Structure 1
Amino acid sequence: MLHLTLSMIVKNEEKYIKDCLESVKDIADEIVIVDTGSTDSTISIAESYGAKVYHFEWINDFSAARNFALSKSNGEWILYLDADERLDSKSIHELKRIISTSQRTGYFCTVKSLDREESRDNSMSYVRLFANSPEIKFIGKVHEQIVPSLSYNDYTLSKSSILIHHIGYNVSVEEKQKKATRNLPLLLEEYNSNKDAYYAYQLAQTYNVLNDDDNASVYFKIASESPKLDRQYRAQCYSSLALIAHKGFKTQDAEKLIAYSLKVDDKQPFSYLLASKISHRKSEFNLAEERCKRAYILNQTLLIKGFDAVLAVLLDPEEVIYYGLILALQNKNNQNYHFYQKELFALYKSLDEANSTNIFDSLTKIFSNSAFSENEVTTIIKMINKNNLNFFLFMLGNNPYKQQVILIIEKLRDNFPDSLEVRKTYARILEELGKIEEAIELMEGVAKENQTDPAVFFYLISYYLKQGEQDKIKPIVLQLEKHFSHIPDVMSRVRTLKRKLLMLTTVPL
């Protein structure tokens with residue numbers, strides 16, 4: 001008797017499929033692979049693991065392919081995976097226990113999607129393990145679902161601690177957008193024929209990947225207002241809307257939306273981190289620190305103990321620690337400053353104990369605003385990544401050893417060519433070294449390329465004033481009024497600036 005069938009649909013998955021099959025080779029009694037048109041070595045890799053390979057003509061319908069795979073599956077239990085997923089080895093014992101029983105049940109498993117590009121690990125609960133039966137079918141042309149069929153056929157739905165690692169999102173932005181572009185027409189077709197809130201949510205996520213904030217907002221709003229959608233999904237909709245508003249400097253809208261999110265679900269680290277950044281922009285520094293600390297503690301709890309929810313967006317601890325350090329420094333909160341320092345050293349020791357001494361020595365120099373040895377400069381440059389970039393820029397900007405600092409910043413310009421913060425910090429250092437013309441040239445170039453950050457324009461105005469080039473200020477003020485008229489804080493600064501300039505210059509503003 002076959003206890004467990006691994007059921008999969010694949011196409012050109014030679015990059016991923018070996019590790020997937022390796023993770024289940026000691027538990028699956030049968031491996032059923034439905035191929036929808038591979039032209040690489042996917043099939044030969046599958047066959048090397050004893051898989052039964054079937055061919056299915058692709059008809060733009062994931063459920064059709066899944067159901068064909070089910071029709072070929074003979075096990076009493078079905079575990080379905082994608083090629084870019086791996087069963088956690090610690091989950092095999094529980095999986096064996098479940099499939100040794102005979103019950104009409106579907107089991108929720110945690111699917112943890114790694115995403116180093118965004119420093120976010122999305123953990124979601126999906127039914128991936130269920131008792132096999134001919135009447136059980138997937139529905140939905142894309143983001144296919146099995147739960148409706150299980151519920152309709154009176155299956156019991158139970159939770160498990162089975163963990164599945166999904167690495168398919170741990171790819172470049174371009175690859176994510178390619179996949180989103182592929183899925184979009186199918187999702188639109190599915191939603192237009194079935195105005196289901198779940199598909200509205202998936203549409204919003206897809207538009208989000210494609211950087212289409214307008215359409216993402218439309219569908220996040222639809223999904224957030226549906227009482228049929230699980231509250232964790234609704235909370236994430238509100239958080240996503242808050243993030244879009246925050247990026248657009250619509251601070252009041254962002255605060256209102258993140259408050260909705262936290263009211264619906266107050267156990268999400270990402271929501272608290274975003275709430276902290278919104279408070280920080282509003283100069284509510286105590287609240288920003290409180291929310292950041294809450295984000296960190298919640299995140300650590302979920303990382304250590306796991307979660308008991310449909311969805312959890314986990315954070316990279318490094319990101320929260322460094323952001324917490326910035327807040328503590330700005331707010332002169334020594335207690336939090338030492339708390340995050342301690343957490344940071346513990347984190348680095350756990351990640352790289354062999355090199356921890358070099359890291360600790362270099363960090364100590366950063367924290368104390370000291371001069372660096374040549375070896376420490378090398379270590380610091382290696383340490384800096386997108387999670388901690390802003391912290392290091394903040395500290396380096398205050399370091400008195402400007403000649404050393406500028407060497408590091410110049411290297412960071414090569415490592416982070418698209419970072420606006422690196423270029424702003426470089427301009428500040430140039431100004432402090434008396435190279436204000438170079439600072440102006442740099443910021444003028446940034447202003448031409450990027451019109452999303454008002455700070456760039458205020459930098460330019462201050463540089464022009466120092467150089468006595470008042471005639472160049474009026475065009476900058478006009479650009480501020482053109483691009484940031486929707487941001488009250490910026491317009492307030494512009495009005496104050498114009499009043500001051502009237503006393504300093506005869507140039508009409």
Structure 2
Amino acid sequence: MRVTNSMLSNNMLLNMNKNLKKLNTLENTFATGKKIQLPSDNPIIAGKSLKLRTNLYENEQYKTNVDDAESWMSITESAIKNVNDIMSRMRDLCVTGSTETLGKSEREKIGEEIKQLREQLVQESNATNAGRYIFAGYKTDKKIMFDTDVSQKAKIACEFGTKEMEQLKVNDNYLYKLPYSNIENTIKLKIDAENYSVGDPVYNIVEKSISDSDAYEPPAPGAIKTIHLIKETGELIFNEAHYTTITDPMEVQYEKDGFKSGDLNPIHYFDTIDKVTIGGSVGLLDASNQVSLGNTDINDSSINTITVGGIAPSSIIYGKSTDGILPVLDQVKVDMDTGMITAGPSFAVGDSVDIDYYEKINRIEDENIDYEVSKNTKITINTQAKNLITVKMIGDIDRLINNIDNMEQQELTEEMSGMLTKIDNHSKNTLKCQAGLGSKMNRLEMITSRLENDKINYTQLKSDNEDADLAETITKLKTQQTIYEASLSAGSKIIQLSLVDFMR
């Protein structure tokens with residue numbers, strides 16, 4: 001094969017470019033300190049690097065979550081400690097107040113300090129972290145206890161049993177104290193799975209004033225079982241003989257219009273009931289003669305007016321989808337669990353179901369705020385108000401304050417002595433919350449230590465995978481630079497030859 005001068009020049013340029021490219025690669029490696037500049041340089045190194053970087057980013061986010069959790073728990077710990085201190089001071093005051101020789105002025109001073117402690121309890125319950133109420137569960141924008149009078153209106157439902165009434169026995173009869181006083185409107189009471197209200201023929205709820213001489217003495221039950229309701233105090237009084245016939249549990253629903261400073265916010269402690277206004281058609285009956293209300297947990301007997309195809313049903317059955325009961329003829333069944341309305345066979349597919357309004361129950365649930373602090377590991381950071389500042393705690397304190405203002409000395413001495421056991425029980429509960437929080441904080445410390453170690457390990461692995469060995473890179477760079485310079489020198493000798501040189 002004939003080798004031309006052009007071929008020599010082209011081969012020289014090709015080899016020089018190869019040497020220059022290798023030199024450029026080494027210079028980039030030296031400048032960046034990285035083994036590769038593009039994933040195509042080495043896909044294996046690139047893939048492993050991406051995974052290690054992801055691990056570092058995740059580790060950093062977990063560390064941020066832990067820091068946030070520690071901040072939340074630190075404020076919670078301080079608030080719980082203060083609550084415990086409040087209960088401890090109340091106990092000391094009750095010990096002093098249980099002395100029979102206590103004078104009127106001393107009793108007034110004890111009462112005033114207990115009131116101040118009660119107000120401080122409001123402040124501790126509303127402790128915040130970055131503007132969020134720490135004991136409020138998911139509802140971090142809602143106060144636990146009202147610190148001012150508010151005009152908020154609420155319909156509340158709560159359950160109670162005979163054991164709770166036994167603890168509040170009065171005049172040989174039994175009572176249940178609602179968490180609020182000055183309740184509004186007619187109360188609805190569910191006893192033995194049946195609903196009753198004022199004027200019902202079986203359980204006749206009679207409204208009484210606290211000033212009535214027989215307020216705490218409902219008559220013995222006969223064909224009619226009378227229950228007294230004292231709206232000012234929120235007390236339901238059952239005759240002793242009537243009490244023995246009751247099956248647990250019972251449920252009471254009532255309205256309260258306006259809350260005073262120091263009242264518990266009901267959304268954190270009780271099932272609340274909202275009115276859902278329709279004022280017209282819910283929808284049309286489908287092929288199964290059904291239509292959905294669009295909500296679940298429908299309140300029993302809460303539909304005001306209902307028509308199907310313009311006709312009012314003969315009766316409304318409230319039940320569950322599991323009870324197997326179906327409406328007959330022109331009846332209508334409301335499934336309280338699913339919110340499904342089923343019309344009887346007298347109604348036709350396509351009939352419009354019209355409702356004025358119905359009520360939906362907002363169930364109080366455990367609202368644990370969980371932070372993911374490591375891979376597949378979550379920790380609950382919050383303590384809920386209902387588990388720390390309980391309804392019973394507030395009720396016992398309010399009852400003590402009321403008794404200090406109204407009881408005679410002998411009765412008050414006995415009341416304060418009895419209060420010691422109650423305070424001890426509340427303190428045990430507070431300490432339980434404190435211990436649970438402390439164990440979580442200790443666990444966070446261990447998780448923090450492990451995250452720091454993981455960060456060091458991932459960083460080292462990442463460095464080993466993608467960082468260049470500078471000593472090796474410099475040696476190769478110098479070698480390649482020498483090779484390139486030599487190729488330039490050789491090339492210059494080839495390029496400078498001309499036809500005249502060959503003719504000499």
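No value in this document is a laboratory result; all are computed from the given coordinates. None of the values given here were measured: they were computed from a predicted structure. Cβ atoms are built from the backbone, for glycine too; each structure is taken alone.
Key figures for this structure:
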{"read-out": "Distance in nm of label points 7 Å out along Cα→Cβ at positions 386 and 466 from the coordinates reads 3.1; which among 1, 2", "value": "1"}
{"read-out": "Answer label among 1, 2 for the case where log10 I(q)/I(0) by the Debye sum over Cα atoms at q = 0.21, 0.27 Å⁻¹, for residues 66-137 alone, calculated from the coordinates, equals -0.86, -1.16", "value": "2"}
{"read-out": "log10 I(q)/I(0) by the Debye sum over Cα atoms at q = 0.09, 0.11, 0.13 Å⁻¹ from the coordinates reads -0.85, -1.09, -1.27; which among 1, 2", "value": "2"}
{"read-out": "Read-out mean projected area of the Cα convex hull in nm², for residues 114-361 alone, computed value 16.8, structure in 1, 2", "value": "2"}
{"read-out": "Structure with the greatest value (metric relative contact order in percent (Cα under 8 Å, 6 or more apart), set 1, 2)", "value": "2"}
{"read-out": "Given -18500 for helix-only ellipticity at 222 nm (-39500 (n - 2.57) for each DSSP H run of 4 or more, over all residues; to 500), calculated: source structure among 1, 2", "value": "1"}
{"read-out": "Comparison of 1, 2 - label where FRET efficiency 1/(1 + (r/R0)^6) of positions 58 and 450 (r between Cβ atoms, R0 = 35 Å, to 0.05) is highest", "value": "2"}
